[in-house]
Structure 1
């Protein structure tokens, strides 16, 4: 009897460990804004800024990308990002969204994001496709939501 329980427990444990991340086709992904928030319009606007940021990154539209960031972060970000845009073409997909904190002029938004390399220049280091948790801090700057900081955590590689 003890062996059966041990085998069942081991089987359940191993089945739980088999949660390897799988590529999500952007055409089939949909999400809703989860979490507790008191201003749905602000929440939607902030999430749209994050979506725009990823769209601009995918299109390698530097000006558009920088427009989603707080003004104090633009110059340094442009210097860091320009070589990356020249090297890689990526596909970005938001898989899920949760509002963690919402204040009048500050919001913390957690997203699960997928990044997949579509193309790269010859000789570039291999980019590792992944799904990661991104914790975005947004603030209101001149009445518009802007990304102040993004911290990536819990990265799971797709390869």
Structure 2
């Protein structure tokens, strides 16, 4: 009696492999746009939180030093106030000394004009909203600043 073993194939056929590749490409097509939007939303939120930190630092310095402290968008050389995405400056209004200079914000973010002065008691006359948004206007974050100098997102 002959003992014949049936040969078993291990692996995938070409048709099975093509079906798997098709499923992966369909899933990637659906997932990538959502992932890009997720990254952009997180970028806006991260930069809004960074601006909140800058504003809170400026307010605490105003109270600690007992004099006016100004926060503004930096010029290209980061030695005075300006416009554009060149970062932010925290300036002692008494002697024009730059207390903090931050690097520019990442990506294509647009930030409404920031020119805020905190007085020695931490209050400000510049109450209102500061908007951080992406360049496509899809995602934004509003930072609220009240007259007492409190900053919230």
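Please state which of the structures 1, 2 yields 33, 24, 12 when semi-axes √(5λ) of the Cα gyration tensor in Å is computed from it. Considering all the candidates, the number was obtained from 1. Computing distance in nm of label points 7 Å out along Cα→Cβ at positions 38 and 134 gives 1.3 for which of 1, 2? Only one of 1, 2 returns 1.3 for distance in nm of label points 7 Å out along Cα→Cβ at positions 38 and 134, namely 2.
The maximum of FRET efficiency 1/(1 + (r/R0)^6) of positions 46 and 126 (r between Cβ atoms, R0 = 30 Å, to 0.05) over structures 1, 2, that is, the highest value, falls on 2.
Every number in this text was worked out from the coordinates using simple rules, so none of it is lab data. Because the structure is a prediction, the values reported are computed rather than measured. Cβ atoms are built from the backbone, for glycine too; each structure is taken alone.
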